[in-house]
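Trainee: The structures come next, written out as structure tokens.
Since every read-out is calculated from the coordinates, none of them should be taken as a lab result. What you see is a predicted model; the values in this text were computed from it and never measured. Cβ atoms are built from the backbone, for glycine too; each structure is taken alone.
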Structure I
Amino acid sequence: MHLEIKQASLNDTATICQLAANTFYETFRPYNSEEDIQDYIKKAYNTLVISAQLATAELYYFAIAYANEQPVGYIKLIFNQTHPKLRGKTTELEKIYVLKKYWDTKTGAALMQHAKEVCKQHGFENLYLGVWQENERAVNFYRKFGFEVFDTRQFKLGNRLCEDYMMCATL
């Protein structure tokens, strides 16, 4: 499998929307109602939202992973974020998703390395993220890349209130 990671542009809006919807659905549908998942996808991954974010390159950074020229995963960074428990120049890794079919192909690892490299190139000192506490696979994945829990937060998906770990890696 040939894997390539490319920074996304406004021309990639449809690709990001489709990848985001598909990966979010695959990851969280088993734990949530169809209605809640569809409502979230419509709000978070519509073309107006994604194109506005892609057009704001000083704040948002997206990259797409292509396996044999097919989009299979993506990341979304939000630059210059703050958190009361973090010091230094900080970025949030808001999204890192890979299609389930590609989970065991090192695509997620390549996307994580790419995220860290982009942050270092921009002079950031910390990279943090939120992850559902019950998603042990993801929590373990992040730990392999030096992320440690520093706080918790709540995330509401439809009627369900989820507890997230806040994890940070020093760059």
Structure II
Amino acid sequence: MFHSIAPCLLMALPDTVMLLAMHQEESAMGFILNRQTKLSFHELMPDLKIEPKIQDRRVLWGGPVSKNSGFLLYEHAPNRALDQGLFITETLSISPSKKLLEKAALGELKGRFDLILGYVAFGPGKLEQDLNKGTYLHSAFYEEIALKIPLSERFEHAFGQLGLSPIAFMNVVGGAQA
């Protein structure tokens, strides 16, 4: 019997932290939370015909699939997502909406947000195989890691939530190695 584990965090060595945003029987979708692209927010806006009013900011690399597609990970009022997308928690969602991206660029979003390019996709049974092989450790998702914890600290922080250190899994047969 299928049991979804999303939303959760997936951690893989040497240093990947991923938000598993959607997990269905036939597929799963995640976003890497601790990789920054070389592009800035303002560099991407002219192609979308958006003139940002906010200070320039980083853009995250969410994964290799559709790496030219953007997703806004953003905070909102409880159970009040601002556009179509995936609820992660009652106050955090992810959306591919250009209208929402424009609001963010104009400074009209009340909460924190990150623009993420691309995602990670898993076909039928692939996530389960990876979990069984120890490719990933998974833990509960908590909002602080998505928008509050600095990128450079997210990997160790995610392991710390399990009471573990990533060093304990390096070069260990059957460990959570990528």
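Trainee: I, II: which one has helix-only ellipticity at 222 nm (-39500 (n - 2.57) for each DSSP H run of 4 or more, over all residues; to 500), as calculated, at -5000? Walk me through the numbers before you get to the answer.
Mentor: Numbers: I: -10500; II: -5000.
The read-out was computed on structure II.
Trainee: Could you tell me which structure in I, II was used to calculate FRET efficiency 1/(1 + (r/R0)^6) of positions 97 and 153 (r between Cβ atoms, R0 = 35 Å, to 0.05) as 0.95? Don't jump to the answer; show the numbers that get you there.
Mentor: Numbers: I: 0.95; II: 0.75.
Value 0.95 for FRET efficiency 1/(1 + (r/R0)^6) of positions 97 and 153 (r between Cβ atoms, R0 = 35 Å, to 0.05) corresponds to I out of I, II.
Trainee: Also, quick follow-up: Which structure, out of I, II, was distance in nm of label points 7 Å out along Cα→Cβ at positions 65 and 121 derived from, given a value of 0.5?
Mentor: Numbers: I: 1.8; II: 0.5.
The read-out comes from structure II.
Trainee: Also: Looking at Rg/Rh (Cα atoms, Kirkwood Rh), point out which structure of I, II has the largest value.
Mentor: The structure with the largest value is II.
Trainee: Where does the value 0.45 come from, among I, II, when FRET efficiency 1/(1 + (r/R0)^6) of positions 57 and 161 (r between Cβ atoms, R0 = 25 Å, to 0.05) is the thing being computed?
Mentor: Numbers: I: 0.15; II: 0.45.
Computed on structure II.
Trainee: Where is mean count of other Cβ atoms within 10 Å over residues 113-120 largest, in which of I, II? Walk me through the numbers on the way to the answer.
Mentor: Working: I: 17.5; II: 22.1.
Between I, II, the highest calculated value is found for II.
Trainee: Can you tell which of I, II yields 20 when relative contact order in percent (Cα under 8 Å, 6 or more apart) is derived from it? The partial results should precede the final answer.
Mentor: On the way: I: 20; II: 28.
Only one of I, II returns 20 for relative contact order in percent (Cα under 8 Å, 6 or more apart), namely I.
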